[in-house]
Structure I
Amino acid sequence: MENNTAAYWINKLDLQQHVEGGAFRETYRAPLTLPQQVLPATFHGGRNAATGIYFLLQKGDFSAFHRIAADEMWHFYAGDTLHIYEITPTGELKIHLLGRDVEEGASFQALIPAGSWFGSRVAAQGTYALVGCTVAPGFDFADFELADRAALSAEYPAHATLIAEMTR
């Protein structure tokens, strides 16, 4: 299984292009729905309790900086280490290493809290990363905000170089 390529996984898992970069397919949407009145004001309507996706990035591509209204738990499945760049609301840059190389600081799971800006790309020496994302309350594009390069750089000037590399 470790000899599989990104193309193999894209085909086998029926992944489609994602607006933020990479390829994905939703695998789960909880039947339980939470009404808007029990959710924070950052949600724009009721939400499924949780959602899950497969997500694949290849070398040379990236998941552009974006943020959502819910926590997002990332899970590593196959390929090479994925770097997830998080800019917290206070401006702190955190780099999560998602992968199997625990001796180098990687982990099989990483959590991005609601409201943080985040983007990801395959480690420089890697070729692809196949991961999964679980969002709770569930993901909805109504809560998705793709970063504007100029605005995000103005808000966090210390990270302007990385923001320029990770926005479209």
Structure II
Amino acid sequence: MSLFLLEVPLPGEGAEGLDGLFERLAETATKSNGELIEVQVSREAGLAYAIVEHRTPEVVEHFFREAGFEFDEVAPVRLVGAELEDLKQKKAGAQYLVEWDIPEGITMDQYLNRKQEKSPLYAQVPETHFLRTYVREDMVKCLCFYDAPDEDAVLRARAAVDTPVDRLTRLGE
């Protein structure tokens, strides 16, 4: 099974609409013989970032389009910094999302090696907790999730690991 990212526009009807969106996402994943791993909401970007575990992107795309979801693509992603089984058990949220548009020419191996080398430097900003990253397999971008008291703490953590921030978003309903 693989992981796939869908960036789904948020409904306009408030918190009840989000609950319905989450339920529909989960039901659609299950109907397609997959599993909804997590959904993070960025009101600022007007998006729900849904991670679905499934065998093929084509089936994910078919079932989610049939269910009436809008999205640009089904992007294969790799989970870094957390174990999938732990994530499934916790269904843990996050407070902040950092999107980094990965520069051309960086390979997955280079990214993973750099991540492993730099991750211990997060200890320099103890109030910020790196939770996990989803790296698109096509190396277009990664989504990094954090718990932190504020945006400045996230920016200090990113500076400690010497990694850019293209977009920083507060998450939550």
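A value of -3000 for helix-only ellipticity at 222 nm (-39500 (n - 2.57) for each DSSP H run of 4 or more, over all residues; to 500), calculated from one of I, II, originates in structure I. Here FRET efficiency 1/(1 + (r/R0)^6) of positions 17 and 105 (r between Cβ atoms, R0 = 25 Å, to 0.05) is compared for structures I, II. The highest value is that of I. For which of the structures I, II does the calculation of distance in nm of label points 7 Å out along Cα→Cβ at positions 9 and 113 return 2.9? This figure was derived from I. Given a computed value of 28, 14, 9 for semi-axes √(5λ) of the Cα gyration tensor in Å, for residues 33-88 alone, which structure among I, II does it belong to? Of the options listed, only I reproduces it. Each of I, II could give FRET efficiency 1/(1 + (r/R0)^6) of positions 41 and 81 (r between Cβ atoms, R0 = 30 Å, to 0.05), but the derived value 0.25 comes from I. When mean count of other Cβ atoms within 10 Å over residues 25-32 is calculated for each of structures I, II, structure II gives the greatest result.
Supply the structure label, taken from I, II, corresponding to distance in nm of label points 7 Å out along Cα→Cβ at positions 49 and 121 with the calculated value 2.1. Structure of origin is II.
Every number in this text was worked out from the coordinates using simple rules, so none of it is lab data. Keep in mind it's a predicted model, so treat the numbers as computed, not measured. Cβ atoms are built from the backbone, for glycine too; each structure is taken alone.
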